[in-house]
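Derivation of every value follows stated rules applied to the coordinates shown; laboratory data play no part. Nothing here was measured: the structure is a model prediction, and the numbers come from that model. Cβ atoms are built from the backbone, for glycine too; each structure is taken alone.
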Structure 1
Amino acid sequence: MSSSTGAGSDRLAGLLAEHRELEAELADPAVHGDAARARRLGRRYAQLAPVVETARLLDAATDDLAAARELAGEDASFAAEADELTGRVGELTGRLTELLLPKDPDDDKDVILEIKAGEGGAESALFAGDLLRMYLRYAERRGWATEVLDAVPAELGGYKDVAVAIKSRTDEGIFARLKFEAGVHRVQRVPVTESQGRIHTSAAGVLVLPEAEEVDVSVDPNELRIDVFRSSGPGGQSVNTTDSAVRITHLPSGIVVSSQNEKSQLQNRESALRVLRSRLLAAAREEAAATASDQRRSQVRTVDRSERVRTYNFAENRIADHRVGFKAHNLDQVLDGDLDPVLDALTAAATAELLAVGS
């Protein structure tokens, strides 16, 4: 292929070469003996497929345009075809330019999503429950698999803290889609406990972590302190008569994770380790980003969990995302999992920002 995108031509050549190498690896039966490796290679291969296909189409359209221009002097019908092909080449060039933009290395990963009740007490916990349902419904619409790893219910309903793993059943990268959900989500509504009908404002925090595989993060067992305790329900009510809940402290970083959702101590330990690996990977990415280019830092800021990113106003049935000025009066549908319009707006804004940086 001879497609050229200026400064991006070297990157394109590298990606095309990588695609050929992956194709050869995936054709080797021995690779499929390691399911995790085969899945990782397959995901990357699928991620590169749009680049390869667009470059192929651009090459073909460029060749056709050259031929049409050459023949236009002899036959006027080719002049009209040349005009059409000029537009096609421009469209494909723009598409390829977007595809060649630097990608977050975690975009193709599955996700561990955590929701934590914040300001607002019982109302915040109820809102955390609403957010959990929203993400579960969205995952269902996309055909993604979900698994609740840990949940700490609140007394009046909802959750003080809940973590859910979201996995793609195909090679679709979930982190690329959900990373913009990270941040503080604010709700404005009349709480069920409000007798005067006054609107209250409360908030819940959402963390979106790329799920780390063991090859991504090495965890030394000697650096872990593992405590077991008895699982309990709302208000301290025991829901388990054995010490099956697990709390893991990663001593070098001070990160503490726990899991009590499963009946088995072994299952809870594995769930907690999955969350720990993902938090360690996210911490490593943030540390690397702190010393990286302005472009990389700008990408990280878009998912900074310290930012108040969105407001859900029940009285007006309105959702507003403050980062891109997105507003819609279909809050009921959004909470039922109709998240694509706001996620599309956030993705488009991030792409435009990258294009501006690279221009």
Structure 2
Amino acid sequence: MKITIVGGGNIGTQFAVHCAEKGNDVVIFTSEPHLFNKHLSIVDENYECIHEGDILYATDRPEKAFVNADIIILTVPAMIIPKYEKYIYNYAGNEAVIGIIPGNGGGECVLRRCIKRGNTVFGLERVPAIARLIKRGSVVRCIGYRNELHVASLPGSSVNRCADIVESLFDIHCTCIPCYLSLSMTPSNPILHSARLRCIFKGYIPGVTYSELPLFYEDWDDESSRLLLLCDEEVQDICRSLPECSLEYVSSLKNHYQSFTIKDMTAKISSIPAFQGLETPSVKTDNGLIPDLHNRYFVADFSYGLSVIQQIGEYCGVKTPNIDDTMNWYRDISIEKEEFRFRDYKILSCDMMKEFYLL
């Protein structure tokens, strides 16, 4: 198959290696094709090579990337997907299968006209493993490969086919999720990152600086766990309000981390090996550190993550005071004001949302 990977970052490189290793013709669509070697590799926590493969080429020309593509895998942040949707619609055929990795952030709505013309869109609940680039265009380090992946699709009738594609690439068992809305509601980064950032920078206003900041995960504290658990429960309240959408597949973070109290959650998150050493997104100024409000932890996980969950709650008439307060905090300090809005895609009510997701 010709598989086009959109994005040459952590996840894009990971997918490119696995796709190429399986003998597919892999093209990476990136703004920096000159940085990419033909041979790419994945190393483990000990920096030993565990997967490798040769891509056809990297390119910044959409006609070379998307014409005749059998599968297109989007690994870019959700707010960038509208830019690539135009290329996909204009150059790819209506039989191409389009994947969004991970599947939250509203990308499925952005691809609505592709779905209408016949394309299948699928997403993963979470990425196959935590990936960090060692050398852009060459080597990525992947830790903690999952034993199972959850796949959903639009239309829902294509989910088995999409699960088979993912299994063939990663040799990881895939569970089929009946409704794509489950991916939009998954409380991973939109809850995890937003709760933590709000607690770290709760007193921030323009002009405030910090002499030092805690590590994002290793220094995780009870205040962050408390807010995380409160927002997580509000997600479950929304899920319970939509029984027809089979949102029981949206696993609470309490279950995901097997931590049911504030203390246990703090101990768990602060001790996960794959999270060690990750810094809080910040910018160094002459007067000290300030939050990096252009970082994807802010721009993507609030405006295209938590905001999506908040809007679904509003459509369903479910109160989400902690999610609301967290979004309002972000909006007060944000630099980039653009957010995902269901109404931009003619989804104006709970019934219209169900009609779209229950395709």
Which entry (1, 2) yields the derived value 1.05 for Rg/Rh (Cα atoms, Kirkwood Rh)
1
Structure from which -15500 was derived, helix-only ellipticity at 222 nm (-39500 (n - 2.57) for each DSSP H run of 4 or more, over all residues; to 500), options 1, 2:
1
Compare FRET efficiency 1/(1 + (r/R0)^6) of positions 11 and 163 (r between Cβ atoms, R0 = 41 Å, to 0.05) across structures 1, 2 and report the one with the greatest value.
2
Of the structures labelled 1, 2, one was used to calculate distance in nm of label points 7 Å out along Cα→Cβ at positions 227 and 243, giving 1.2. Name it.
1
Between structures 1, 2, where is mean count of other Cβ atoms within 10 Å over residues 267-274 highest?
1
When distance in nm of label points 7 Å out along Cα→Cβ at positions 19 and 83 is computed for each of 1, 2, which one produces 3.2?
1
Comparing structures 1, 2 by mean count of other Cβ atoms within 10 Å over residues 67-74, which one has the largest value?
2
